[in-house]
Structure 1
Amino acid sequence: MTRLKLNRPLAFIDLETTGVSVGSDRIVEIAIIKLNPDGSKTNKTHRVNPEMEISLESTSIHGISNADVANEPTFTDLAPNLFKFLFDCDLAGYNSNKFDIPMLVEEFYRAGIEFDFKERKLVDVQNIFHKMEQRTLVAAYKFYLNKDLTNAHSALADIEATHEILEAQLERYNDVLKTDIDFLEEFSQYNKTADIMGRIVFDDKNRECINFGKFKGTPVEEVFRKEPGYYGWLMNGDFPLSTKKVFKDIMDRVKANK
């Protein structure tokens, strides 16, 4: 039984990958638990051929080798059904706003599918945990449920644990947390972002601002007007395609307003 109040499905997502770079690494396993407003639940797990080598460091963490995924479908093969499965879903996960969801959005872009996250609520259970307790997934599982997470870094085990932790957080902090997704999305955010990676954030005047490097805190439109060459550097840089699209949309707006 869930304490969550859902107006539309909530999909918990966990990924295992070839490495930790959203721009250049790939998914090797995806697990999804989809909670529906009627209380029903659907699980989906896929191994994925990343079409590149899995780093030894990553294999040592999640246990998935190149041989394990050599005959699995590629993400492009899976993308249409995954997109349909996640259609109209809000999204949740553990450290998902910084990694899992940006990586998933990037894979959809590579497959030729624009996965618009702006109309979805994003609930990051790690951010709730860090605001309340400041620990890791294994420690969170022990803290909230008094159980050991024995199969950590298996995508399905991790995401099942994440769902259990969120339910326990709602019970433990019932005087602070609300069970509706609107509240949980806002509470689990640190910044309001224009792109899924948080490279572009909104300031208190609702302007898109660069969130890294020498122009950090500067409105993107202002940078593009004063140093148009910076746009070219961004578009040739190692940024996710989804982030580049936001930069392109802003540049198109700047050109239209000249």
Structure 2
Amino acid sequence: MLHLKKPLAFFDLETTGVNVAEDRIVEISVIKLNSDGTEAVLTLLVNPGMPIPKESSDIHGITDEKVANEPTFKELAHQIKDFIGNADLSGYNCLKFDVPLLMEEFLRNEVDFSMKNRKVVDVQNIFHKLEQRTLVAAYKFYCNGDLTNAHSAEADTRATMEVLLAQVEKYDELDGEVEHLHDFSKRGNSVDFAGHIVENDLGEAVFNFGKNKGVPVIEVLKKQPGYYSWMMDAQFPSYTKKVLTELRVDAFNKGLL
């Protein structure tokens, strides 16, 4: 069984597309599982402030008309932040997509949602490491059920929660501690979720792309001062820019720059 020291918030997003830096949330569902086994649910439609492409609507069924009179993320941001509170996070493929996109929305609307001291459990990564399947197959495999309402945010969120609970029961190597699940489910040592900045074997933050791939961030900022400005002006996710800025400020305070 899961051993929760604090709440674990399972969440899923339906969006206008799959570009973390440019697309927007049209629906969010959060199921917060408390340490005493009780749960609370928050499901909200969101006006993205941009047209929803037909190919996206065909997947999740949310159209421009459906969200025309719904509040924007800016209007909902504090409600979502307060509902999640200090909970750790969990989702299906959330490290690659849902967490970075959620952070983009918070940062875009100048809402401080800190990831420090917050664990993330990616149920898909656990599944792929142990069984190699999709969410629908995972639900069938672990829960012996059919996920008939896939791509509904709340249905996917609840399925994700039920799959994790079943995974913890099934595998002896999963001890139910969120910290262990966080470590088990992560892929690589990404510092910024998008994988542009990662940790090397020495625990140093290094760039993971382009001409400076593998080079420590502080070394690049020291030898190429303009690189920081270039990244801040380029189309990188806001959270990547936030992490880069924090690394730069920390290095400056330590007299490394």
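Values in this text are rule-based calculations from the coordinates and carry no lab data. Computed from a predicted model, the values in this text were never measured in an experiment. Cβ atoms are built from the backbone, for glycine too; each structure is taken alone.
Odds and ends about this structure:
- When mean count of other Cβ atoms within 10 Å over residues 40-47 is calculated for each of structures 1, 2, structure 2 gives the greatest result.
- For distance in nm of label points 7 Å out along Cα→Cβ at positions 16 and 208 computed as 3.6, the structure of 1, 2 it came from: 1
- Structures 1, 2, by FRET efficiency 1/(1 + (r/R0)^6) of positions 88 and 168 (r between Cβ atoms, R0 = 25 Å, to 0.05): label with the highest value: 2
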